[in-house]
1. Starting from the value 17: which structure in I, II was relative contact order in percent (Cα under 8 Å, 6 or more apart) calculated from?
2. Suppose helix-only ellipticity at 222 nm (-39500 (n - 2.57) for each DSSP H run of 4 or more, over all residues; to 500) works out to -14000; of I, II, which structure was it derived from?
3. Figure out for me which of the structures I, II the number 11, 28, 29, 19, 10, 4, 1, 0 belongs to, where P(r) over Cα pairs in 10 Å bins from 0, in percent was derived from the coordinates.
4. Quick check on the output: 2.0 is distance in nm of label points 7 Å out along Cα→Cβ at positions 17 and 89, derived from one of I, II. Which one produced it?
5. Given structures I, II, which gives the highest value for distance in nm of label points 7 Å out along Cα→Cβ at positions 57 and 121?
Structure I
Amino acid sequence: MRYVPYNKNLKEFSRELRSHSTLSEVLLWQKLRASQFRGYAFNRQKPLGDFIVDFYCRKLKLVIEIDGDSHFYAESVVEDQRRQLILEKMGLCFLRFLDSEVKKSMPFVLQEIGAFMDDWEVKNGGSRTDF
């Protein structure tokens, strides 16, 4: 799918989430914002379909989710899997990181994101300069 539907009803809620970001979201956003990580543009708290994802890069069709304590309850795990499956059927890819990984191991997180970008560039025959 080339176009990911946008639910206008989630616009205000996504703005509210951006203004109440977790520490790990703020830390990762400092690395991703303004296309400063390898030239790829990311959005945060982006409505996609009927969901809001933590970070989204349209060029890469990449969703990055940060899972904190609330994601470890059985019902949350099931809901996260359901939500991810729906978005993957729209052609999106996912990277998930633990809240603690972002806070304590930012180089690892950035290395994983960079590895995804490297793979994407090889598969798509392009580079970050051909936007």
Structure II
Amino acid sequence: MEIFQLVGVAFITAVAAILLKATKPELALAVTIAGSIVLLLFVFDMLEGSFSIFRKIAETTGVEFSLVKAVLKMIGIGYLVEFSAGILNDFGQNSLADKLVFCGKIIILVLAVPILENVLSLIVKLLGLIK
């Protein structure tokens, strides 16, 4: 099971970072970032097969795939920003982590505009049918 690999990489990274933090704090940060990248690569590899499912859902429902892609991007950005902010918090960079989360929210808002436009267009069409 992949979860055991993920947990193993996380624990090994954490132990290595803790051991290095006392003697070489700059290497502890590098080890943590490297471990985080390995974790993300594992997860991205697992998610690769799921994209065909989202394409099928878009085709079945008649929703444009570009809108589905935008939603997936927003979810990905949210997770990546939260993950990165957690690493920054671990190294005492709370202010920078807060700024990163704020920037991530702005990016998600920008990506949501076409979806909002599409929903409003659909509502206008539905109201036109009711009259």
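1. On the way: I: 23; II: 17.
The correct label is II.
2. Source structure for this number: I.
3. II
4. Only structure I yields this read-out.
5. II
Any read-out appearing in this document is the output of simple, stated calculations on the displayed coordinates, not a laboratory observation. Computed from a prediction, not measured in an experiment: that's the story for all the values here. Cβ atoms are built from the backbone, for glycine too; each structure is taken alone.
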